[in-house]
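Input: structures, listed below.
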Structure 1
Amino acid sequence: MKEHCPPEPFALYPPCTLPDWDTKASVRTDRSPYTLPADLEHQLGERHWFVPDFMPYLDHPDIVLAGPSVVRRLEANQLVYFLDYTTVLEHKLVNRSVETLIHDELGVPVPCAVKTAALQLYTDEGYHALFSNQIAEQVAELYGIDNRSRPARRIRRLLERIQACSPADEAMVWFLIGFVSETIIAKELLSAVRLPLVSTVLRMFKSHLADEARHSRYFCDVFSHLWPLFDDCQRTLAATQLLAILEIFFESDTDWLKESLASVGLHPDTLEYITTRLQQPHAHQQRVRSGAKVTLQALFNAGFFNIAHNRHLFQNAGYIDA
């Protein structure tokens with residue numbers, strides 16, 4: 001494990017807090033509505049709806065041959081899917097996760113400062129759900145995207161994980177879902193803000209990233225604070241659940257992707273080829289290793305991998321080196 005948690009300026013933050021939240025949180029500072037730009041048609045000549053690097057299937061010859069309009073439609077599909085997923089994730093999962101800290105559900109002492117920051121984070125996530133939904137509604141209406149009622153596979157799988165555990169274990173699993181979510185999303189958003197996206201989308205991602213960078217640091221600190229306080233049973237549960245949660249966060253939603261690709265008239269053989277490649281075990285393993293670097297480093301820093309059983313679990317999964 002050579003990676004490190006986010007570099008400066010995050011390391012300057014007081015631990016387990018969201019410093020200067022009143023002046024830095026997007027819910028406090030955003031003043032303009034998230035409406036699509038008046039020159040949208042012109043922007044789409046040079047800008048993207050979504051990050052092409054997150055859509056590796058765009059380089060398939062059939063899609064390249066289909067031309068820019070098909071590529072933009074697939075980007076729009078992916079953007080709406082991502083924003084709908086984000087709306088549910090932030091509002092129903094991450095906020096439920098921070099409730100475990102606010103209301104002392106984990107059975108270990110949680111300092112007042114940690115609870116205050118958790119309430120601030122809760123407020124942030126509600127705003128992220130709001131602006132994600134606002135943009136998703138506009139893009140969906142523009143393109144007539146109407147297959148939005150089924151929750152994203154990641155959401156369904158995480159909720160199934162909760163439903164399968166005992167009531168005594170639920171709080172821990174909820175907390176770990178938030179921990180993983182908030183320590184992987186900043187990397188995703190950082191890639192987004194480096195590209196020429198439609199101006200409204202880019203502004204939204206920048207606001208989201210600024211908040212999530214602080215949230216990531218917060219959850220790294222909170223995990224480091226809590227890990228020594230957990231008893232052996234809690235630690236064993238956490239190790240097993242973390243492995244499963246990481247796996248879920250980096251799975252491909254192939255059913256939705258097939259619908260998206262079919263919406264632009266691609267041949268069924270092309271759909272099968274693209275989705276089969278994304279489901280390869282090695283591809284999934286690499287997505288975890290690349291996308292969860294901050295999460296894994298936070299575990300390392302907290303002493304999680306000092307326990308041989310935990311280290312072997314993650315080595316056997318291919319998520320860390322032997």
Structure 2
Amino acid sequence: MTLRQLEILRAVIRHQTTMAAGRLLGMSQPAVSNAVKQLEAQLGFPLFERINNRLFPTEAARLIHAESEPLFAQHAALEARLQELRQDKTGRLRLLATPPLGHGAIPQALARMLGRQPRLRITFDVRRLDEVVEGVESGLAELGVGVSLEARPGLSVRPLAESRMVCVCTPDHPLAREPVARPALLRPWPFIALEAGTRMGQAIRQAFAEAREPFQPTVEVRYADTARALAESGVGVAVVDPFSARNRRQPLTVLPFEPAIPVTASAFWASRLPLSRPAETLLREIRSLLEQPEMPAGAPPLRPISSPLHPMARNLREA
């Protein structure tokens with residue numbers, strides 16, 4: 001089955017008529033019809049049901065279409081890269097990140113890069129971790145940055161910094177006088193929790209369960225950045241990743257949370273492709289920023305991981 005045959009099948013499924021598919025592909029209607037018949041004869045089973053001059057895909061055709069979509073996504077990404085190379089030889093970086101670094105270290109790192117390379121072109125967006133991973137896998141972005149990434153085949157992973165979850169509250173909060181925040185100490189205060197559907201949200205719930213403390217949040221949010229902003233405003237206390245805590249806009253007390261929940265910020269990209277020079281430069285800038293002590297006194301430090309291939313990266317890549 002050739003890529004051209006898959007392209008014809010895809011067009012007919014999307015437009016339901018051979019005439020419309022032909023217009024899209026620059027083919028005549030009879031040529032599309034013959035191509036479909038030849039493909040059905042080659043495969044030995046029908047691909048469409050013909051009802052009222054429209055073609056409706058069979059279950060087999062829908063399966064083939066779904067399985068072949070990643071091929072077209074990769075082809076589109078390659079075409080976009082080639083277009084970039086034709087139009088702009090100054091360099092381009094397509095980047096996706098989750099909020100912890102996407103709202104903090106990455107904008108600062110990009111500002112540094114563009115200060116030295118003003119002709120560099122950047123495409124950047126902040127999304128949920130699963131969307132960032134999907135964007136990198138499909139070729140929409142060259143580089144992804146996220147926190148608490150699980151092992152994923154086909155991705156090369158480079159850890160950037162590691163630390164542990166922290167508890168945040170306003171400086172005048174009674175909890176701010178404590179050296180460490182534990183689930184029992186959080187019980188009297190309104191608690192801002194991360195959703196159970198997030199990895200960090202699940203880890204926090206497990207910590208409360210291990211401490212045999214009831215988990216009764218006042219507010220639930222998806223992003224740690226949102227929880228940190230609410231804590232800054234005095235809504236309550238929150239347990240967030242340390243990278244989100246660094247993104248504070250107002251005075252904020254940051255305490256170690258126990259039991260300790262380790263977190264790692266990582267960059268990742270498709271294993272089949274080498275990192276571009278702008279991507280390597282950006283990762284150096286991010287590590288440099290994470291080395292700067294921006295956390296309040298008493299907060300657990302970030303430990304930048306400067307080696308190109310940390311053991312964790314090998315484990316994730318080989319998984």
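The numbers here are math on the coordinates, done by the rules we state, and not lab data. Everything numeric in this text was worked out from a predicted model, so none of it was measured. Cβ atoms are built from the backbone, for glycine too; each structure is taken alone.
Among candidates 1, 2, the computation of distance in nm of label points 7 Å out along Cα→Cβ at positions 32 and 200 that gave 4.8 used structure 2. Among candidates 1, 2, the computation of relative contact order in percent (Cα under 8 Å, 6 or more apart) that gave 27 used structure 1. Between structures 1, 2, the calculation of mean count of other Cβ atoms within 10 Å over residues 136-143 yields its largest number for 2. Structures 1, 2 were shown, and mean projected area of the Cα convex hull in nm² at 16.5 was computed from 1.
If you work out FRET efficiency 1/(1 + (r/R0)^6) of positions 56 and 240 (r between Cβ atoms, R0 = 35 Å, to 0.05) for 1, 2, which one comes out largest? Kindly include the intermediate steps, with their values, before the conclusion.
On the way: 1: 0.70; 2: 0.10.
Top value of FRET efficiency 1/(1 + (r/R0)^6) of positions 56 and 240 (r between Cβ atoms, R0 = 35 Å, to 0.05) goes to structure 1.
Each of 1, 2 could give helix-only ellipticity at 222 nm (-39500 (n - 2.57) for each DSSP H run of 4 or more, over all residues; to 500), but the derived value -13500 comes from 2.
When distance in nm of label points 7 Å out along Cα→Cβ at positions 72 and 264 is computed across structures 1, 2, the figure 3.7 traces back to 2.
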